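What follows is a group of structures, each given as structure tokens.
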Structure 1
Amino acid sequence: MIRATHHFPHDFLWGTATSSHQVEGNNTNNDWWVWEQETDRIAHGHQSGEACGWWNGRWEEDFDRAMEGGQNAHRLSIEWSRVEPNPAIWDDSAIDYYRQMIKGALDRGLMPMVCLHHFTIPQWISDRGGFSDPQIVHYFERYTRKVVTALNDLVGLWLTINEPNVYYVAGYLEGVWPPGKKDLRLIPQVIKHLVMAHAAAYHAIHEIQPGSLVGLAHHFRGFYPANPRSPLDRWVTNFKAQAFNEVFPRAVTDGLIRFLTLRNRVPQAAGTQDFFGLNYYTSETSAFNLKQLTDRWDHSDFPEGTDLSPSGFVANMPEGMWEALKWAHAYQLPIYVTENGIEDAEDQIRPRYLAQHLREVWRAVNFNWRVRGYFHWSLVDNFEWERGWTQRFGLWGLDTITQERTKRPSAEMYEEICKSNGLSSEVVAMYAPEVLNVMFPPRGSPELVATYA
């Protein structure tokens, strides 16, 4: 075995990512809470409930865990429904609580990256049509101004909206998230309002805080033809990639929304990213199927023998991380990997998933691509939307009844990586020995020769 360490830049951010509804608990005034009360919306009838208890103060111990784990950053979100529970009526105590939380992160040496919209909206906005209502742009800008004015002395790294592509697909195409629509006719206006809301927030943030950095969290999913020789498989693969991956990053680059055959110009959105937030989990293969064109997009097929998570939700395909980074790099902006992880309650696959994906991040860094940080999803097990508590993404396990946290081996592995600012062969040998010879091949091996040929 070659003994080596993949070093990262000295100012690289190492963190974990969370979102308000998934960790705070008892967010009773948003659309997701209402959705959870309805029959057959969430796997096994699960509800977010107390979640991870952060609104009861348990964020402190979890931030302690992040600090002790060598992390120097944390990505979190603000719950809009707490800040503005009724139209233009603000809850200053909620804002004060977020100030306390963000100060707590800073006190522990964790740089905050704050997201303003992570899938949930106040119920009063949902009642008015949510993102299908043009007024959402005004509401979001108003909310953004309130939050940024209150927190700008503590936060300089902002995400406006998390995964707008996932939001429109799950909520308006598949109907598995609120508002539960399956209406292709609504999607163009929802996309337009998401782009306009982002642009309005971007300009508002820079007006209040000129030196801040503002971006979006884009979800990239790798799509590959099941049969590369099939023109129809190649066509459907390109169709999915364009509709899912390309709409939002291109719109906030040049101000033109391209969705299927539609074109919609939003000039105020052009150039509204200071960095590229990249979420990557997995890739999939696509085969032409007339039903599947409008069927659920979260139905995935993977190559035979793929390394799968326990529920088959995520495939360990690190080559997709490389493709995602290459895709993001084309936008010529600094890159933060704002989410990456795998569900794995027994922590059997996560160590090798983490090692192999970080290897691809290191490769990008060594091409002098401006990759500035990595945020693992997630710090602790949390409520995973329509999948409830059936999937465990945390470095730390959570007992939802007792709120007890359990440290997984991957948390210890990530601690070693964060503290050394690098991924070493020793760490891989200890936590993911099954991929050691792939990542650090023995001298003279064909893999090593191919790597350096």
Structure 2
Amino acid sequence: MLDKKLVAEILDEALSTGGDFAEVFAEDNKTKHLQVGNGKVESAGTNLMRGVGIRVFKGVFQAYAYTNLLDRENLLKTADKAAAAIAGKSEKRIIGLVDVAFEDKHKIRKSPFELERSREAEIYCGVAEHMAAASSLVLRTDISGAYKSRKILVANSDGVWAEDEQNRMRIVMSAVVGRDNQTEQAGESNIGGLIGAEIFDLYNLEEIAEDVVRRAVNKLDAGDCPTGVMPVVIGNEFGGVIFHEACGHSLEATSVAPGTSEFSGKLGQRIASELVTAVDDATIPNAWGSINIDDEGTPTQRKVLIENGVLKNYMVDKFGGRRMGMSSNGASRRENYKFIPTSRMSNTLILNGKATEEEIIAATPYGLYAKKMSGGSVHPTTGEFNFSVDEAYLIENGKIGKQVKGAKLIGRGADILPNIDMVGNNMAYACGMCGSISGHIPTTVGQPAIRVKELTVGGQK
């Protein structure tokens, strides 16, 4: 995207007013999407985006400027803008830029850009037809596919030169069903990864479509969820969104460094049940939230955040690390070149325990089985959360009972962790998008089934 001689010149210019670190981030994005509604193509498109961001550090102060004009003159002007926020004289000059070596663990077999639009539309329309045929109660179906090829270059005044290409594809589907004057909806977004057009071989889209319709139809007969404090069994896969939102963000340097996290200064302390071990691992091959290098050019790694209940590590970027006296561990991410990077999650998971999900249910005389989670809200400082449950059942006498709807899980991340008293052995992942101060990025959540011995359940009486 840019040659080393020009980049070295840009870095020199960025340090010209006394900065002690400078970074150039260049990005070249190509995206395409196709959406089918009720079996007909409703939209399709391809977008291109290119740009460069330039960042300067001076101690624990940072300045950032970006541009989408990539000629030498404009890039140097952008470097001047970032440098202008620093007062002083230049002391550090660029010596040389050396390629960062890393293994590409996320190769794709076929680029979706090689897949003809007509063939992609044929696949989605076929799935929509299958979905509509699954029940006479189906009122509407929606299926969309999106693909991004993201090429990045990161170079900095420490001599780092790192380049990578990230290819992601994701398919989302939903169905609306109705009977009398009642309508319900269900969807599936866990179809994707750091993969290409091989997605159509890896997933049985018709089988997934049938399950979406089944879940939507079953909601029509579900009763209202009771309220109160009770044991809650949270299912695997997207159940991990609670740890991600209520606890994961509080383990990012973004909140730890300024001391606003409830887990600041607690390394080595017990913060969870001894049954809980949690990791953030961007190295899982072809997982949705995986990357080879982060957006500061640091190779990613598997980070053990909590081990047997003890806080072992945070997710740290370069700037957050400066404030914390810690080194970056490959956790820096951003939506695109317009955002200043910060510490973010990748694939954040609670690891397997020893119990089966059946054993967890059988050991619960009464409670709620939150089989499939939905969206929710979290207070980033306190960790207080409110999550909706998309598919829920009552547990009665150690058995799964009637389905209920309107269930919400309400609590606080730091309170949930010590209250996990059973952990299953059926780990599964789910795709998601995470928003924070550096924009929206792809992340994976995951866990086995877990039981929280006491959790507030909101719903309808």
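Each reported figure results from applying straightforward, stated rules to the coordinates on display, with no laboratory input. These numbers were taken from a predicted model, which means no experiment stands behind them. Cβ atoms are built from the backbone, for glycine too; each structure is taken alone.
Looking at mean projected area of the Cα convex hull in nm², for residues 159-342 alone over structures 1, 2, structure 2 comes out largest. Using the calculated result 0.95 for FRET efficiency 1/(1 + (r/R0)^6) of positions 55 and 143 (r between Cβ atoms, R0 = 30 Å, to 0.05), pick out the matching structure from 1, 2. Derived from 1, not from the others.
Suppose P(r) over Cα pairs in 10 Å bins from 0, in percent works out to 4, 21, 33, 28, 12, 2, 0; of 1, 2, which structure was it derived from? Corresponding structure: 1. A value of -10500 was computed for helix-only ellipticity at 222 nm (-39500 (n - 2.57) for each DSSP H run of 4 or more, over all residues; to 500); which of 1, 2 is the source structure? It was calculated from structure 1.
For which of 1, 2 does mean count of other Cβ atoms within 10 Å over residues 47-54, calculated from the coordinates, equal 17.8?
Of the structures listed, the value fits 2.
FRET efficiency 1/(1 + (r/R0)^6) of positions 103 and 375 (r between Cβ atoms, R0 = 41 Å, to 0.05) was computed and gave 1.00; which structure, 1, 2, did it come from?
Working: 1: 1.00; 2: 0.70.
Going label by label, the one that fits is 1.
Taking distance in nm of label points 7 Å out along Cα→Cβ at positions 95 and 207 as the measure, the highest value among 1, 2 is held by 2.
A value of 19 was computed for relative contact order in percent (Cα under 8 Å, 6 or more apart); which of 1, 2 is the source structure? Checking each candidate, the match is 1. Thinking of 1, 2, which structure, once mean count of other Cβ atoms within 10 Å over residues 215-222 is computed, gives back 18.1? Structure of origin is 2.
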